[in-house]
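Just so it is clear, none of the values below were taken in a lab; they were calculated from the coordinates. None of the values given here were measured: they were computed from a predicted structure. Cβ atoms are built from the backbone, for glycine too; each structure is taken alone.
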Structure P
Amino acid sequence: MVNAVAHHDYAIYGSKIRLKLFADRLEIYSPGSIPNTMTVDSLIYRQAARNETLTRLVAGKPPVSLHVAAYEQGVKATLTPRGASCYPINPEATVVCHDGILYQVEKRFADYAKALHQCFGKLGEVVIPLAFVPQFLTTVAGAVENIGVVQLDESMLTHFYREQLETQVYLDQHKNGVAVTLKFRYGEHAFDPFAVRPEPSPVVDGKALLRSARDEASVLALLKRYGFKQQRGVAVLDDEEAALEFFLRGVPELAQSADVFYNNDFKPLLRYPGRVSAGVKLNMASGLLEMTVDYGNMQPKEFVELMSAYRLKKRYHRLKDGSFMTLESPEFAGVAGLLDNLGISATELTNQKIELPKYRVMYIDSLSRDTTGLLMERSSAFKKMVQDLQEPQDLEVTVPESLQHILRDYQVTGFRWLKTMASYGLGGVLADDMGQA
């Protein structure tokens, strides 16, 4: 279809592209003959475009850069491409023309491009007085960094200096949600982006601080993405479920670029299950496996409620104190999966001792080794049973005299395995393909 639209002969008035749909194919007819000097035989060797403008529509974005240099009592900022050579084609600015090439850009690029086009005009240059340079670099240059690159000329070093940005995030309770206080710290100077009055950049030895506009904007965009609203010097998130999503996804993401602190009186809404430990032994008298489970910082009843929520495929479970326990941690999912696969009921989970049939011994042993977050202590009798079943060739088992001259070595191993199974009260089937007589 793209090819048909691009190479349609629009000189044939009233002609239309036709589509014919069959059971086994789709045929597309584009009006017009083969363009220029092309022939059917040369199609696989040559290329030619009937409509140059249409075929130059590129999915992407034109290269955008902002060059900032010292200029008299301020700075001169030059935006490339300039307005005269790069302009929007449609009102949404999602299609722009630059140097004769049409670019189909994303909405995010279009929004920034429209604002920058209005700011810089057709000449693509603005001169900023020295007093307004920090604000310009934080806002306008920060916007350019979202869609392109910012180049600071060496001459800027005569008027400005840089410091490493340290972002500090403080979390506190706010109704059913969370409040965030944010500090952007550069050495001894800290800036509050939610302050009613923006703080001016400090001047040290006649040089103004250049702030990391892109990094600051990235943190603010993350908070906005999770639904935070600015309110009286802080950013707040009142919705309980949105706050949980922020703790579950946003805080780990935020911690990659910021130091996150909790208020001393603030108990985070989201909690994580503690480490679960278990012990399993073989009771020779009863012929059963006995398992005991320690639920860490949870009561057995709480763990049962978590298991019920897990089986319903919920992401978290609300506790009595109003906090939420996440059910998505690999540790809890592993332990819950193990107990679920063993078919342990809610009543059994609250008991001090869980009894299981002996034939589950190999299954329990393998899952306990592969389950993340579970510390399984196995008794010596349990370990011996596992070893005996896994390595029957090492067992001292006497082969009946009538079979000693008949059985091959691998068949003797099979005989020992069957005897081991029988000694533990287990049944088994051993198949031996004897081949053709």
Structure Q
Amino acid sequence: MKKRLVHFCLAASFSMAINSLFAQDSGPPQITKIEPPNWWLGHSINPVRLLIRGSNLTGARVETETAGLKASRMRVNAAGTYLFADLEIGPRVPACKHELRIQSEAGAATAPFEILLPLPAQGRFQGFDSDDVIYLLMPDRFSNGDASNDDPAESKGLLDRKMTRYYHGGDLQGVIDRLPYLQELGVTAIWMNPIYDNVDHLNQREIYDAGPITDYHGYGAVDFYSVEEHLGDVAKLRELVEAAHQRGIKIIQDQVANHSGPYHPWVQDSPTPSWYNGTEADHIANNWQIWTLADPNSPPEVQKPTLDGWFINILPDLNQNDDEAARYIIQNTLWWIGISGLDGIRQDTLPYVPRDFWYRWRRAIDREYPRFTVVGEMWDGSPHLVAFFQGGRTRFDGVDSGIESLFAFPLFYAVRGAFIEKKPI
């Protein structure tokens, strides 16, 4: 009798476990976000790859009743939380909002997707060069032009000007308001810190002065398709770019392809198993040994952390060798350019990303925006190392990165040494 009771209890427990497992993915699809939220007619990337986040997506497919829109190559991650789909946009699809239907055996959900006409190229996507006077500013610390976003409802309590690493109130409207001042200074291009949406609470991963911080600086992205609410929104960014262009000032966006913020939803639930290099619980730290990438004989055990390590052992390292992650980053770059009309990109932490990715990334930009300019952050004082990462020549690894410009940190160190440390140049 005892054996029968034990067998019954084990069978019941197993049945409950299985039922619980399937219950997590048994309802109709629930959609949280579609990335990108829109795309353009006649774009050089067509079909555009959609990343749909939600729940109950196992077995789901994307459908649309719009003639000329066609979804294909649907695939879902093991958790049923991400659906990839390629959406082909025919030349006669109306430029307006369309409805996508995400259908599974358990039901369906709908989500909007907008088709846009490209912004006119005249006066936009201009690029920049050595003739420009570039002004670097951190939007949060520059000027407060809109007090209504100082303490947003979704992220209250993060503004405190007495705290050095909290938000201080600057925003995109403040930059717009100060354009006459910048024009009077002779500025011809503005480079701003990243404006990605950051976490809505204190960042407990980074502790300075015995306390957590906010991601006021912009390098802790939790949403690569949204503007931080303390700064404004995408419409305000477009307004800034247009207003700057009217004054003959270009806009350079700071982008980050190397990593996300530690609180991005992907950290706990990744679209693919290899979306990041490692996991929050099991990863290596970046050792910043850039020289290993330019040396064909460098030891692999030293080179690997340079490419795959998490920056400051906190920022999750995106894996550009994952085809889906690479495609996501490329499309995201093109989206920011196309949605705003900006003129150039400053690419953060450039050497910590595989060089063959930069080749693909830069070619994708050039196909759509041939006048566009990129400058990469290669923070090193060695002219030899900096030159290795600049485009225009195929290196020993068989790659020409295509990155046409890098910051002149060797000159920076020489100038600092001469004028501050009184060293000979």
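See the values below:
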item	result
Answer label among P, Q for the case where mean count of other Cβ atoms within 10 Å over residues 181-188, calculated from the coordinates, equals 16.4	P
Winner on Cα Rg over 2.2 N^0.38 Å, for residues 293-332 alone once structures P, Q are ranked, highest first	Q
Which of P, Q yields 104, 76, 40 [Cα extents along the principal axes in Å, calculated]	P
At a computed 0.10 (FRET efficiency 1/(1 + (r/R0)^6) of positions 101 and 141 (r between Cβ atoms, R0 = 30 Å, to 0.05)), which of P, Q	Q
